[in-house]
Structure I
Amino acid sequence: MIKLRKMNDILIESKAKSLLEKYNKLLVEKNKFVNLTAHKTEAESWRNNIIDSLLFLEYFPKTKVKALDIGSGCGCPAVPLKILLPELDMTMLDSVNKKTEFLNEVTKALGLENISAVHARIEDFAVRHRESFDLVTARAVADLPVLLEYALPCLKTGGQLFAFKGKNWQEEIGKSKRALAELGGEITAIWEQTLDQKQRALIIIKKVKSTDKKYPRGKNLPRLKPII
């Protein structure tokens, strides 16, 4: 019989909880030498990194899908999701080499399979891996119009972007109508949660048509001149 423990309304196996705790400990220790997270203690990181990554776990596919996490940073939400959803074939992407080195070290230490970190800029990665993924995740990466230009070119038609957002999610959606139409995305669901009295939202966007090959634009144009 599998033992389950309740963690902020999330039922997880004891083995998974142990892996999450080990990951959190390694993250906080490495953070003393490499800037990975603003949360310095294990308790702070547990709440603001681990729990925050798993708030919307129930809405994620439980079958094997090819997933990309953009701007992985310290590994959230990619590593916690992989621990709870082992069927995910996860690629983590970050433009800072020290962060991807840590991510590959920590996933090896945790004994996780089918998860790896790649050091690259999203603009370059998207050209090489165009329309290759079933699922893209992103947490605290960019405003939604910018994120759409980064993420949708990487998704297969029919794939989904899971965008983790804070209290300004409605404002971001309001600015995203043109980008959604131009890039081939459609919002299919919005789920809300509260963590420590802070509003959290998961915006799920389905790719409904192929994205023009001119996107994403280079030279940091998605941020400098977003499609709004």
Structure II
Amino acid sequence: MKILVVGCGRVGSELANTLSLRGDTVTVIDQNPDTFVHLGPTFKGKTLVGIGFDRDVLLKAGVERVDGLAAVTGSDEANAIIVRLASQIFHVPRVVARVYDPHQAEIYRRLGLQTISPVTWGVNRMVEILSLSGLTVVCSLGSGAVDLVETEIPPTLAGRTVQELVVPTEVHVVAITRGGKTFLPMPATVLQAGDLVHLVVLGRSMDRLQALLNHG
């Protein structure tokens, strides 16, 4: 894939290197050429000095031919402008902007922009780590609004059905690992003690899931 990364700070450089190592063709834009030192000597992509929301700079970077663009400059407003240009003017299939302000991130999401808010994600993860017992967060989706979690079914829930762990629009069971094998359950699937259950959960519904599982 061809990816354009706008911003070469700690996040931008790490993202560019990760994408490059997995075989993607990466171009990094930053208005300060000194930041390219963060990429290190092993980076195999291209660099371009310029302002990320400058149309000519984006064209020079090949924005019309890329498969994805990430805007990770230090400015929320600049990142939002860059991804809007990329998606609406140059029709880049996949775009994402890092937005520090959680309120701004929500506004941009309502405008149809994919955003990552480190503040929201970080706070949600710390709350989970400090307050959850028996639940393991495998990954967070979006800005931490939805989590994929795992938990082992305690003996007290053995004999109950998968449907009893479901809360529409909040908690859903997506898979069960039993005896080393993972399968997709039916609502009527009976739970067994020791089952490893994989669920998708709204971040704000973690306490409700915890109550259903009788943890803590």
Structure III
Amino acid sequence: MTTATPPEPQFPPDPTTLEGDLEPGLSRWLWLVKWFLAIPHLIVLIFLGIAFFFVTVFAFFAILFTERYPRGMFDFNLGVLRWGWRVSFYAFSPLATDRYPPFSLGEEPDYPARLAVEYPERLSRGLVLVKWWLLAIPQYIIIAFFSGNSGWVGLIGVVSFFAVVTLLFTARYPRSLFDFNIGMNRWTYRVITYAALMRDKYPPFRLDP
């Protein structure tokens, strides 16, 4: 007598979609210098991050008075997040590609790290006042554990380190560590897009490896 396998749980689609492809044949050594090779990107991202902050402030008032996130501002901030995710995927976490990230705010569907956020036609005026600080506090605590801060290394960094050390000695990047890392990054970016006022749907307390 065989036992039927229970169906996997089905979750409603999330407005934030983060994807990453583990590249085969990764270099054993390149990860040691990727952070250095990414310095030009980091310089650009510093200025983009400043612009991201001010655009988010302007979007706050636009949502408060019109219930809309101006599409041009939304696309710009999404582009900054996409750029940051590609650089992180290459140089910091999970270091799962040897392809140098493009200098682009665009979608770049051929790159192994991708991020999409569904554009909201309407956003709540009430939520915009509280979601980025009060409602997001439990999520901030969790992603602080994932990402770490100036005093300690987060779980994402620890998992990435063990993955690339394994790559160094075995020429293989453990798939289980990659999936776990992607799950934590998905959670983190869902919170970022919520706090940046790009969605009203509360981020689920769920890893999606």
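Throughout, read-outs are computed from the coordinates displayed, never taken from laboratory work. Predicted, not measured: the structure shown is a model, and the values here were computed from it. Cβ atoms are built from the backbone, for glycine too; each structure is taken alone.
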Which entry (I, II, III) yields the derived value 21.2, 64 for Rg and Dmax of the Cα atoms in Å: II
Kindly point out which one of I, II, III the value 2.6 was derived from, the read-out being distance in nm of label points 7 Å out along Cα→Cβ at positions 109 and 181. III
When Rg/Rh (Cα atoms, Kirkwood Rh), for residues 37-148 alone is computed for each of I, II, III, which one produces 1.00? III
